[in-house]
Structure P
Amino acid sequence: MSDTTEYVPPRVWTWEKDSGGAFASTNRPIAGATHEKELPIGRHPLQLYSQGTPNGQKVTILLEELLALGHSGAEYDAWLVKIGDGDQFGSGFVEVNPNSKIPALMDRSGPNPIRVFESGAILTYLAEKFGAFLPTEPAARAETLSWLFWQMGSAPFLGGGFGHFYAYAPTKLEYPINRYAMEAKRQLDVLDRRLADNEYVSGDDYTIADMAIWPWYGALVKGWVYGAAEFLSVQDYTNVTRWADQVFARPAVARGRKVNRTSGEPAEQLHERHDASDFDTRTQDKLGAEA
């Protein structure tokens, strides 16, 4: 569908609060807290404040993988931050992440609490803290970090670009949908070519690069986001599909994907996670019923 009305930008941009489509209530051109709200603190050293979006899933997947390896220090409390309600603008959250984006982590295992924000930074911090899922050999480490930062730089074109204009924008516009569909397919092709000769994104080993990329591109080829699988012909990316299925088959990934989720089937939602027993069916049903 083409836009038949040409938009002429004003000389000076001003904020129209009723614009922004599905995210109009939370998008704003200024930073800082909008209200006073302290963050809860649980009993574990690692306190995660998040929602189960693709960015949030990266961290919960890593934490569940660390626990599966036997790193008991990776036990964590995952508190739900409802971004649609503006929880990320509460004063306590802004103290942890001045950018008001999920996820945000507080590590209280030492004498002084350490805050970590931005999902890629949290993945790197935790991988280094526990010595897992980030190679120490220089070439392998560089490859892993390169793909991690590839995801950090590429996903905004997929989510904020293609996903927004295809699924969420109040008006369907031909130019941005075509522009970002082309970029989304180019990125899928980058991954598909890489995975043609490598079991995982970084090579032979499963790393934080896979954990960062899978919630976005794995979900895309599995048809879980934007309702765009047919539109983007995701079946053409056979290597990405193979990898997406392989990663999802990991029990820790299936668990991590559920934490802090507020959408989908109730059994796939665990609004808050404070103990491994929270994954029991009865707990999931209870939390799902509260949605």
Structure Q
Amino acid sequence: MTTIAAVRDVVHAARSRGERIALVPTMGALHEGHLALVEAAHEHADVVVVSIFVNPMQFGPTEDLARYPRDLDADRARLAEAGVAAIFAPTAEEMYPTGAASPTVVTAGHLGTVLEGRSRRGHYDGVLTVVSKLLHIVAPDVACFGEKDAQQLFLVRRMVRDLDMPVEIVGVPTVRDADGLALSSRNRFLSGHDRRTALTLSRALEAAGASADRGVEAMIAAAQGVIQSDTGVQLDYLAVVDPATFAFVGEAHHGPVQVLVAARVGDVRLIDTATFAIP
């Protein structure tokens, strides 16, 4: 389906049967991480709708919108095997009839300007705008998002709460390859050497977790030590935040924390995150 009207017809029919609806928003180029979102959606609803839309609003002028991987036929085949009832793959014109450069925008506020938002100005405004549109189009009971982009998940949950949207947001744990690399559609652009180098991110998170009993500064130092040991990794940011507020935590913090890392390996930008507890 490529039109809003068509996906709404599917949802209306499911509602008339008394069925629950789940939405899995994606940008396509699907991998096992996306299929984990679909599996979680099946656990929460009778009918799963997957959107495939490479959203131009969340890409900056120097980012990889044109290069972003697209394989709609393969995506459709994988989703059919996964029992997805409806695939919504609109064009940019369908989603932004007045143009992606001048739509009504949902803003992420201050949190949209730090960490990932500092490096990708306007990124989260674009994310929240398209997610808001998809939630209004599909009107799901549940929507599933990956925990790897912890900042995105936090902002989507905050938007849903602040705008009183009647949907439950479900976070799904990051899926990793056997060697620990977090799955990403961009991983396909890594050379063999760069893919091995990319493991530095997950090793840095492991080092941070192993140092949690010594506090935040020790966690950061341990992770930085791992990253600095590999000259093939260009660090963008490394941060420790409180998952309840997404505020940076200080040395006196005790309890759950999320460690966030973003870096460029070769010409591919990757992010990763993990949650630990400081005793």
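Quick note: the coordinates plus some simple rules give every number you see, no bench work behind them. What you are looking at is a predicted structure, and each value in this text was computed from that prediction instead of being measured. Cβ atoms are built from the backbone, for glycine too; each structure is taken alone.
Figures for the structure shown
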| read-out | value |
| --- | --- |
| Label whose coordinates, when distance in nm of label points 7 Å out along Cα→Cβ at positions 31 and 159 is calculated, return 2.4 (choices P, Q) | Q |
| Ranking P, Q by FRET efficiency 1/(1 + (r/R0)^6) of positions 23 and 127 (r between Cβ atoms, R0 = 30 Å, to 0.05), the structure that comes out highest | Q |
| Origin of the derived value 16.5 (mean count of other Cβ atoms within 10 Å over residues 87-94; candidates P, Q) | Q |
| Value 1.0, calculated as distance in nm of label points 7 Å out along Cα→Cβ at positions 7 and 143, assigned to which of P, Q | Q |
| If distance in nm of label points 7 Å out along Cα→Cβ at positions 39 and 79 is computed and equals 1.9, the structure in P, Q | Q |
| Percent of Cα pairs over 29 Å apart from the coordinates reads 37; which among P, Q | P |
| Among P, Q, which structure scores highest (criterion: FRET efficiency 1/(1 + (r/R0)^6) of positions 135 and 199 (r between Cβ atoms, R0 = 41 Å, to 0.05)) | P |
| Origin of the value 1.02, where Rg/Rh (Cα atoms, Kirkwood Rh), for residues 55-174 alone was derived from one of P, Q | P |
| At a computed 16 (relative contact order in percent (Cα under 8 Å, 6 or more apart)), which of P, Q | Q |
| Which of P, Q yields 18.0 [mean count of other Cβ atoms within 10 Å over residues 151-158, calculated] | P |
